Structure 1
Amino acid sequence: MQVQAGVFISPQDAQAFVERLKKDKPDLGNQVLVQAVSLSDIYQLDQKNEQQSANDSEGLDFAFVPRQQQVQLAQQLLVRNGQTQQQFQGVPLFYAKGGPEKGYLTVKQEDGTQVIPFFFEQGQLQAMVENFKRQNPNIADSVTMEVVPLENVIDTLETSDNKQLNNIVLVPSQESISFIQSLQNSSRQGTPQAPATNRPQN
């Protein structure tokens, strides 16, 4: 029997879940703390779990828990883009396309490489798009914002031979960045760092 573990995109949502757990199941809830874990680590753990579950019936199944506000914004974006028949499912990743060939909008990193940013937060993409339009007024009208589930991106990266996809960079939300910085500051001050929180939940 596989046990499902929630991976919260929003630290606030994760903390709210822990608080509810403390009320409903105090023995378990008091042992759980919120900690930042990279998607890379989650993916590697998930791959190991899939290999283990192929050999036996037990395993840990990770389920991404999106921030509902971003899901609502994703649904609104689908409607705006004429995809009125679709109900958004999964964790939203926002990105932009533009230009005559409707290519991905990219940003240049410090080392000069061009990357394709996919944002967990719609507002961050909006800011990038507005800045791009100011710098490129001649193609501003061609720019569109789009959204895709994180789960679909992971599947595509696993199966596609398109080398351009290797340039995709997932940009964390400002909330997540602030949470990680707070953990780092606490660690520097000698505060014990929280243990992993992705404990199996029944």
Structure 2
Amino acid sequence: MFTVGLEIEINGGHDHDKLKNHPLIAGYCTDGSLYHRDGLEYQTDILFTTDFDAINELVESIHCYGDEPERAGGHMHVRRTRRQTPSRWYWALKGLSDRQARNLNMRHTYYNRWCELRHGDYSGKGTAVNNTHAGTIELRTFARWDDTTATRLAVALEWAHHMWRYFESHELYQLKTADIMRESARSAYSTPRTTPAMRLATSRKED
């Protein structure tokens, strides 16, 4: 079953209590990349497809009061399985045009200080695909999640879910890099917004 987690960094003043006490937020901490004295990083709980609407509503409600909100990021963690490999996710990102990446709130195509797309290098805080977590693969390319980017979150989650299912449906070494890049680009254009009922039915099939 597809699951995902988000890191929601906020580099500025915001409603701390609302986020700290929200049922989808599992924890929070300071982060060295956030210069504002009120900046914090929040980690969501494990999210299922049935949580997509709720996390979108939360992100829509986040407003940052600060001079450099763009310093924050919004890393995404997708569930690791045997068929989910960092190289597959590398080629998924590689297949996106700059316009597609921006529409998904990704920044590896235009500002990659914290998320350079490097083939074969999948560790550390400077790469777009981080393979150092035991249970997830981290996609570090995403920019901040707040009321200015909330419209892109639903599309980004749908894209990640689609690509995760695509990888799960193909055994290792069955996909060529061109196949992955083509599917990623196609799904970035055509992956539909799903309803809660549709996502529940899909999650049952993935069990």
Structure 3
Amino acid sequence: MASTVTIDFNTGIDEWRSDVADYGDKDRPTEVASGWRDLPAPLSGKGYYLAAHNNSDDVLTYVTRQLHGFVKNAQYNVSFELRYATDAGTGCAGVGGSRGDSVYMVAAANYFNINTVQQPDLRYRVNLDRGNQGTSGTQGKVLGTQGVAGLGCAGGTWASTTRKSSEPIVVRADKDGNFWIMLGADSGFEGTNAVYLQGATVNITPY
């Protein structure tokens, strides 16, 4: 049976956990911050704030939680529509790329707990094949770039927008009928990026 999970960060962030990934010991991101915060004017309500300064030419900021209530060991197609607030315009310049065009909004789904883990090459990455920046993987998909056309390159003017999956992720529920999802922003911009996740619609259908 198909189902839809509606996530609204205006009402809280209970059961969610935030983290960062895609870095090494010598280029860990700085200015890392996350939490439930008021949206900046002219927007109203609250969102899940994520921020980090990219020191490695590649940093992922993300939130994750477990979803419950599915058929044990069954496979599902999972697709996402993510709503977020940004002050990044498009077509702007930036070191390593611009905030609007080189920060990618991403989503993922996986059988087991999504965590940042040190890999054999000593880099810290999430423990699933999510792809990287503008390239999707088997368990993670790029929803689009962060920027909103019409916003200025200097930032400071905030707008709410959405990005959605172009193809589903196939995920298997565990023995208890659960699986994990991830929402985030993968930055190639070599500076500080901040985004407010406002919510998401997760569409789940039997595989």
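Just so you know, all these numbers are worked out from the coordinates, no wet-lab data involved. Predicted model, so just to flag it, every value in this text is computed and none were measured.
If Cα extents along the principal axes in Å, for residues 15-118 alone is calculated from each of 1, 2, 3, which structure is the one that comes out at 58, 32, 32? Kindly include the intermediate steps, with their values, before the conclusion.
On the way: 1: 58, 32, 32; 2: 39, 33, 23; 3: 48, 38, 25.
It must be structure 1, since only it matches.
If helix-only ellipticity at 222 nm (-39500 (n - 2.57) for each DSSP H run of 4 or more, over all residues; to 500) comes out at 0 when worked out from the coordinates, which of 1, 2, 3 was used? Could the numbers behind the result be given before it?
Values: 1: -13500; 2: -10500; 3: 0.
So the calculation was done on 3.
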